[in-house]
1. Thinking only about FRET efficiency 1/(1 + (r/R0)^6) of positions 44 and 92 (r between Cβ atoms, R0 = 25 Å, to 0.05), which of I, II has the largest value?
2. When relative contact order in percent (Cα under 8 Å, 6 or more apart) is compared over structures I, II, which one is greatest?
3. When distance in nm of label points 7 Å out along Cα→Cβ at positions 52 and 76 is calculated, the result is 4.5; to which of the structures I, II does this value belong?
4. Can you tell which of I, II yields 1.26 when Rg/Rh (Cα atoms, Kirkwood Rh), for residues 4-59 alone is derived from it?
Structure I
Amino acid sequence: MHEYGIAYDIYATARRTALDHNAGHVTTITVSFGQMAMINPEQVCFLFTTIAEDDPVMRGAKIVCEIVLPRTCCVCGYEGSEIYVCPDCGKLPSLVSGKEIVVKNIEIDTGE
């Protein structure tokens, strides 16, 4: 189950960021999930909540999930969203984006 490892990495990244900035609490974490990453964002959010519930810095933090649609390109010059067969030449296009998982934003409460 890859989702647990990803949830833990999001937790660790947000916690480290909060502590580096002397924050008392993390409020929101925005994460981009590529549609082709083969990860279930709902499971990641559930596991993140489970991991974070015993940590006062992370308790109650919410994850906002953004889905990144796949973008491809082909040697013939095609750019678009077709992932299996290039509609222009019939070859297999290369995946440019849509497979990544990225923590985009971490909102923290520093008390200021």
Structure II
Amino acid sequence: MTFVTKLRLQSGNRPALDRIVDEIRSTAERKGAELRGPHSAPPERLSVPQYKSTAGDEHRQFRSWDYTVYTREMEIVGHNELARQVTALDFPDGVHVEAELEQVEQMA
């Protein structure tokens, strides 16, 4: 049975996100692991209202806080040691990482 480790990386800091993705990619190439991706999703623009008081009075607001979130998705096929190594990396502040492990049965 083969394990597929799915990684989803998100950040508002695109250069930091790209550095981490490049580091994962170069490590996978060096180890000879099968890496799918990175796949880029369209940037997501978010807007957060900011209230002048904690009461949430909608008539007393500051300008909304607008920001962009960038997403990259990658899959490491097999190579469990690389997957462990990648998930143990010291990711910079502002880069959110989700890891999902999927067990895939090979066809006979």
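Read-outs throughout are calculated quantities, based only on the coordinates presented, and are distinct from any laboratory measurement. Note that the structure is predicted; figures quoted are calculated from it, not measured. Cβ atoms are built from the backbone, for glycine too; each structure is taken alone.
1. II
2. Values: I: 36; II: 49.
Result for relative contact order in percent (Cα under 8 Å, 6 or more apart) over I, II: largest is II.
3. That value comes from structure I.
4. II
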